[in-house]
Structures are given as structure tokens and as C-alpha cells.
Structure 1
Amino acid sequence: MARFSRIHVFSEMKRTGLVPLFYHSDLELCKKVLQACYEGGARLLEFTNRGDYAHKVFGELNKYAEAELPEMILGVGSVTDAGAASLYMQLGANFVVTPVLREDIALVCNRKKVLWSPGCGTLGEIARAEELGCELVKLFPGGTYGPGFVKAIKGPCPWTNIMPTGGVSPTEENLKGWFDAGATCVGMGSQLIAKDIIADKNFGKLTELVESSLSIIAKLK
């Protein structure tokens, strides 16, 4: 069962403006990444469901977060069906992110009052997601659509909350483009938790990147 309500989860997404994304099969490595993000000020992390037995890693990582990082809101991404969403919610997922709009996922998440954020690429998909109770839509792949798409959507639909994922990097120029266009928050994966950081186990660098990204976002919001 989720430790955090969907209202709290959305509020933190809106407040901090950043959702780091990460997956690895090594639990101990995941713990270090999670701690580094936490020490940098991040209070959310999306664990992407991308490998065999990923749910087992997630379950143990969520227990670690609960015991050692009490303010960390751990959710799951890359979920493509209601069965997977239900499995992760059994393991305590506090939010569910999907690459596509799936109404079956909306139903199971709404039933348990868990925030879900579907990948949308058209105004029609965004409108349908909101009709299904979505507070925050994921613009994916963000790099393909660009900040101009966010700005265009916010014109006729200023109530829409958008989280671009993909095409987001921890630079002031990039982040300014997204937030000036009206993004509520951004999802950031390999541009933040980079391969060289993982290979070198340079978790101090990751903490610094998270901290600097949050500082930039705070000035832009």
C-alpha cells in the first residue's frame, strides 16, 4: 500500500519540479543512487520497470526508502498494463507512470487512490486522461515534441499539468525552455543519472547534479 497520498505526491512533483528516473538490477547500487538523489534534495524517484525481476528489486528498494529515507516518494515507471500496476502497488508504489494512455491502468490506480501519469502525445489523449482523473500527464517522448508543444497545450488548457520526459537535461538552458513553456515538472533519466556516474560509482557527483538541477528549477518556477 502507498505510504503517500496521491495529493501529496502531486504536490511534491509540483513543488520540486523534478522526478529522477532510474533502473538497475543491482539492489545495492539502486540504494546508493536513491540516497544520492535524496541527499541532493530530490523527494521523488521513478524506478523504471525494465528488467526481469524488476519488481523484486523495487520491493526491497521501497523497504529501504521507508526505513532510511522517510521523505522519499518511490514510484514505478514503464508500466504497460493493469496487472503490472497492481503488482507494484502491492509492493507500495506511491505513483505509477506509463509510456502510453491505458484506461485499465487508470481504473486500478484510481481504485486505490494512487497517482498515475500516462504518456500522452496529443491533445485528445491528454483530455481523455484528465477525464479519467489524471492530475499530471507525461509528455513522451519529450524531446520529439519539445517545449513548443507544452506551450501550445497550455494556451487553451491552462489547467493541464504536464511532465515532459525524454529530451530533458540538467542545464539551465534546457530546463528554462521547459518551465518557461509551462511544464509542471520534468522527468530526467540518463541525462541526470548518467552511465559514467554509475560506472565510476561517483554518487557525490550525482548528488551535486540533483542539487544544482533543483536550484535551477526553483529559480524558474
Structure 2
Amino acid sequence: MSLNNIQVFIVEDHQLISEAWKHLLKDEENITVVGTADNQNDAILFANNLRPDIILMDINLKQGNGIEATESICNTLPKTKVIGLSLHDDIAFVKKFLSVGAKGYLTKNTTKSELVEAINKVSSGDIFIANELKDRYFSSMLMGQEDDKKKELTFKEIEIVKLIAEGFTSQEIGDKLFISKRTVETHRHNILKKLELPNAAQLISYAKEKGIV
């Protein structure tokens, strides 16, 4: 992979944001934006056709899931490196995203200089974590790694924990995630059992401690 011409593909479901990223990168001599997609299926299809060096991946897509798209792409295109861009600054999201093969994570508060730095460093083989998240991320990695592995939540469970912490009822969570109230209750039970916590209040405290909320 040549640093003289890093081919970047953008996956973002808001056209205005996608255009903003393209505009930020257009004057970089060693970076070329080769295409865009706004959903999971197109992201995977175009990535396989274009085989870009770097993919800037929005995690929360309206059609599909950026984490699932990343996992698929990383499994089939080992030379293509994915950098996530998200509104989420939760360390649990960072860990989950990197666990499926991504090599970088930025929040949408990122600056142009940080975005360019991330692209260059990841294309060189480094892992890049947003400066605002770096300290919390590495601190969490040093604390109880084996225990965290046993208690690792799925992406869906993380979503549910966040909504519980925000005060939503099981019915409201079900409506937001397009699943039944009973399914939400099952997830709640399994989450508490997995984390060995007695109730929702303790779950919220745990989530805050681990950076999930």
C-alpha cells in the first residue's frame, strides 16, 4: 500500500456529512476519495469491487449496521482497513468496533487534522483512537481484561443498556429497536445474569463505570 495515494471509501447515511468528509479530504495530495455508500449492503458490495485502502465507516446506519458491515469487510478484504466515525464516545463501542477488525475509531467531533492523521497512521499499519477517547480506552484495557472478556456485551445488549440508563421502559426500548417487549425483558435478564448484577440500578452504575453511558 503506498502512502502516496491512499484510496478512501466513505460509508455515511447523511449526504451532508458524507460531502463534508469528501470536502475535508479533497486537498490532501496523498488521499483520494474513490466512492461513497449510505447503507450496509452497498458498503460491502462497493468495498469488494473497489478494494480501497481505507474505509471511513459510520457505525449507525439507517439501513444496516456499520459494525456488521465492518466485520464482513475485514473478513473478506484483509488489506482494507476500516476507521469508524460515530457520535458515540462510549468505550464499549470502541472495543466492540475494534474487536470485529477495525483499525481506528473517531468521534464526529474530530478535526480535519485528526482525520488526516488517522488515515495516514492506519494506512501505515497503526491503530488510531480519537485523542478524546485514548486515555479512557487504554485505561479500560488495563483493568480486568479477563473479567471484561467474560462479561463482554453484544452490540444489541449495549444498545439496550444505554436505553435503560436513559430511563426508557421495556416497551419503549422495544419500540425503538423494533423488537417485542418480551424480547427486551429477556435481554435485560440475560444482561443482569451475564454481569452478575442484581437490578437495573446496579446495571446503570456498572455501565457508567465502564464507559458505556
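Bear in mind these aren't lab numbers, they're just calculated from the coordinates by the rules spelled out. Just so it is clear, the structure is predicted and the values come from calculations on it, not from any experiment. Cβ atoms are built from the backbone, for glycine too; each structure is taken alone.
Work out which structure the value 33 belongs to, where percent of Cα pairs over 25 Å apart was derived from one of 1, 2. Computing percent of Cα pairs over 25 Å apart on every structure in 1, 2 gives 33 only for 1. With mean count of other Cβ atoms within 10 Å over residues 100-107 derived from the coordinates and found to be 22.6, which of 1, 2 does the value describe? Among 1, 2, the structure yielding 22.6 for mean count of other Cβ atoms within 10 Å over residues 100-107 is 2. Taking relative contact order in percent (Cα under 8 Å, 6 or more apart) as the criterion, the highest value among 1, 2 goes to 1. When distance in nm of label points 7 Å out along Cα→Cβ at positions 20 and 172 is computed for each of 1, 2, the one that comes out at 2.3 is 1. Quick one: mean count of other Cβ atoms within 10 Å over residues 92-99 came out at 20.9 when computed from one of 1, 2, so which one is it? This figure was derived from 2.
Each of the structures 1, 2 was assessed by mean count of other Cβ atoms within 10 Å over residues 4-11; the largest value belongs to 2.
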